[in-house]
Structure P
Amino acid sequence: MDQELMAAINAQADRAADARPQMFVRDDLATALHQNFPDSIIEEIADKLDDVWRSRGLFFASVHR
């Protein structure tokens, strides 16, 4: 996966950690990152978000649409 994308994901994780107890919505974040990294599919971005969030002990907001 692109190093720039991973840096962006880690930057978002930093923001999420600082924003606790507020939580981010994973699908919205993956879609937003996809706008800047169109060569990566949204599902791959979401998977990487899951990996980074899990490794940092972060959680996503639950959204039922």
Structure Q
Amino acid sequence: KNRDYACFFSANSAQKPALYDTADATANSRINARLPYIFLLSRIAHYLKLIQRENIGTTKDRRLLEL
């Protein structure tokens, strides 16, 4: 309060969480609509795409890919 800066500990995205029949599913939907989770999943997806791009056209056996 009374400062010229702000800090947000949690932020929702513009996505409206879906409502489900069970409370657990609805709570999970609310969590998935929060920005930190969206950023995390986006970063993981970006990394997987990078790995895929680097391996296009190469032949590697299973043991090398599991490293």
Structure R
Amino acid sequence: VLTDQEMAFLELVCSDRTYKEIAQEMKLTPRSVDVLRDSLFFKLDVKSRVGLAILAVKNGLVTD
């Protein structure tokens, strides 16, 4: 189960923003974004941002 924050992060990752831009948009520190990213990598068993985006799109976790 993903948190609301993790779902928001997935949307932003799939929108071609940098991690710095994601941190600003979510009002988080860059380090907090790194922790959030790594948590999702572990939870979803992916190893990269591209893998995360592909999994999110394939499983309908993000909208267009």
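Observations on the model:
- Computed over structures P, Q, R, Rg/Rh (Cα atoms, Kirkwood Rh) reaches its largest value in Q.
- Relative contact order in percent (Cα under 8 Å, 6 or more apart) - highest-scoring structure of P, Q, R: P
Every number in this text was worked out from the coordinates using simple rules, so none of it is lab data. Fair warning: this is a prediction, and the values are worked out from it, not measured in the lab.
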